[in-house]
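What follows draws every value from the coordinates through simple rules; no lab data is involved. Since this is a predicted model, take the numbers as computed values, not measurements. Cβ atoms are built from the backbone, for glycine too; each structure is taken alone.
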Structure 1
């Protein structure tokens, strides 16, 4: 890995993402951060993030001694981050280094965005920045987390929590969900979809979905939802209902509901609304300025309904979303 200076100048005007790597950190989450924020994306045509790694020591032994990380910036690089991803590791009972916790506190004090993947929530809580805030962590550590940090409002059965300037993801794979959510928040749905396609990963799983989704081995015939999902995605502009989805899958609405819960961790109506809203956002990003047309083409019906959903999902109106992510903003 190329060596980086602790006070390296920005390689661009892009938002800087810095990952702190500490002793016994998990390689998977480090890889997720690198894949989402660190790769060049010529297919998009612009630099999304200025990405770098840092560590409190010149040589960092990764989880279970799998390998040693060297040649990255020192911990001072954390002071240059617009977004700081904090360390995570499996031994959550071992306190973090004071220097790492101080770096997290400094970043929070100056307004940087903080991100914790999996057990990274423990690092944020140890630093004291989660007091009174919502967060999540892997379900197997939920009881331990609540016992150690009772002032944190832990949501233990969701994929990730976006609490504004502090975001946390549950299990390891949820790091990808949260990473793509951050890209979507920063650059819009179209760019996030491009990143997810390169990852060959689901473009959008809502943070409120359950961490643990039962996946029993199905009896024949195949009970996969993939065919009905693909069918529905081609018809989002039509008045589809849950009954229509059930009829297409040749099952009752109740059976369809159970399959959605088991395979996707959500309900058919929530999934359908989410897909329609994602289509609406893509239409806006591609230049459609007529809110009524966006609502109709995405199957959301009325401009008022679209505005309500956009505010709930993104916190801004369709017109504000267009100013931020539309063609004129690129």
Structure 2
């Protein structure tokens, strides 16, 4: 099969399609013929050798896919049959013609969504669900500040916060992005390039601050995060796009707020955790994607690239221009090499 490959870490130009062995499903696994795979920051970091796959995971990029079941491995006990459409959460291997998936990480595709749209759900939405509910313990009426609010995780978190009865606020790098995410349910948005999001959050909440902060930025935001964190608030750190170093009195300032700092990753979680997360999401959230429901949830797809243009897709992500997800079409996106 063809898969996205790079011989050495570096910039997007190192990416190309290579013929590799087609994987075989083991016990409890399903082989999926991939239709589409969404791009994630983890793919960019892995390409740079800054984020390695968990032990035992495929070295091929790609953490979320949609497609059709091609083969059922031994010992599978789930409802899946060959030919069924599905979407899946992966620890790696999605940017290829075929991917092996633990059957517990497969999900049905909501009615009315295309395979391209479905590919934008698993990693982004499961991450947002995990951050808000399992880690952040969000409650109705609480204010949630979501950094990178126009990203795949951000646009999912805004909609999930609204579904939970919370009030989502976002940061983003342009007014156009802010206005677009407001249409998804954000109560307000702050352009981090032009204003102090911490002061703006405190003004919006009349001094109370944000009960939950979803933060993929890290070091460069710590002081402003603590400043606008509510008493007993939960600061959930899940990325370090703004660096890992902290200079200053973080602990004393966090202690004064009785603040809680949580850290969370999804890719490195074990199969049992992911199975429980997928099950909870499938039962509690997937029904809300039904397009006949008022305020139905929807994945936001910014752009679609054929797989052979994976380098261009990486370049576009690094420009931070996307609103929502960048999707690679696999089944129809190979073309001549």
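Some points to look at:
- Distance in nm of label points 7 Å out along Cα→Cβ at positions 171 and 275 from the coordinates reads 3.9; which among 1, 2: 2
- Calculated for structures 1, 2, FRET efficiency 1/(1 + (r/R0)^6) of positions 123 and 299 (r between Cβ atoms, R0 = 30 Å, to 0.05) is largest in 2.
- Among 1, 2, structure where mean count of other Cβ atoms within 10 Å over residues 99-106 as derived comes to 23.4: 2
- Origin of the value 18, where relative contact order in percent (Cα under 8 Å, 6 or more apart) was derived from one of 1, 2: 2
- Structure (1, 2) behind the derived value 56, 41, 35 of Cα extents along the principal axes in Å: 2
- Source structure (of 1, 2) for helix-only ellipticity at 222 nm (-39500 (n - 2.57) for each DSSP H run of 4 or more, over all residues; to 500), computed value -11500: 1
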